[in-house]
Structure P
Amino acid sequence: MANDFKRFTKANITTSTGASADALYTVASSGSAMASIVIGITIANTSSSGVLASVFLDNYDGTNDVYIAKDVSIPAGSSLEIMQGNKLVVEGNGTNNDVIRVSSNTSNSVDATISLLEDV
């Protein structure tokens, strides 16, 4: 299986939180286990006011869901790099897959971008 660098984006993030937050990336499904390595997540505040944003890992096993970042402050017109040099492995079992989700305290004020290495 080939390793592929990929980028996914989601504009106008909503205020839904946790496992209901907007999906930025879902591990690809296949007949066998899949994994991806997240290289970076950038959140951009597109509004004229400061916002709070969160990044959530909706774990494929149905439990062990965690926040990667919770209610981080992003000033008006600024962006925030969540990963800052770290890597994060996300995975699935072919039926259920990890989902990276993003939310904001102000609807339609945040755009998000994720870069990753898929099919590892």
Structure Q
Amino acid sequence: MRLIRSLVACALVVALWSCNPTISGLNARPQKYYQKKIEVRGQIMRTQELPGEMLLEIADAHGSRVLVHATAPPDAATGDWVRVKGLLVPEARVGDKVLYDVLMAERIRRIHEPRLRNLM
């Protein structure tokens, strides 16, 4: 009986964990997530500071990348792993440029590097 309960609990955890899209999933079908609040995990590859805003490029363990727009610099540096929660928009104006498929960050938190990087 304990084994069945443990298996059910594990199945629920896996099901809930898979609800958040991956960066690869965002790139494959971004229209599925437009105007929805999502949460992704990735490593900061590049940053660019602009007056009053910041642009980050984050990548998952497979190398898929997404642009993240933040109004304040995060408490993380290039190379750090972060969890970003925000709204995916089809296009956004950053500085004087229009960018497509941008995650407008509400919260950016530094996290530990995944132990099983290629499993995500």
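Descriptive notes on the structure:
- For 23 (relative contact order in percent (Cα under 8 Å, 6 or more apart), calculated) the corresponding structure among P, Q: Q
- Which of P, Q yields 0.6 [distance in nm of label points 7 Å out along Cα→Cβ at positions 68 and 108, calculated]: Q
- Source structure (of P, Q) for Rg/Rh (Cα atoms, Kirkwood Rh), for residues 4-59 alone, computed value 1.00: P
- If helix-only ellipticity at 222 nm (-39500 (n - 2.57) for each DSSP H run of 4 or more, over all residues; to 500) is computed and equals -5500, the structure in P, Q: Q
- Structure with the greatest value (metric distance in nm of label points 7 Å out along Cα→Cβ at positions 20 and 36, set P, Q): P
- Entry that produces 85 once volume of the Cα convex hull per residue in Å³ is calculated, selected from P, Q: P
Computed from the coordinates by the stated procedures, all read-outs in this text should not be read as laboratory data. Small disclaimer: the values here were computed from a predicted structure and weren't measured. Cβ atoms are built from the backbone, for glycine too; each structure is taken alone.
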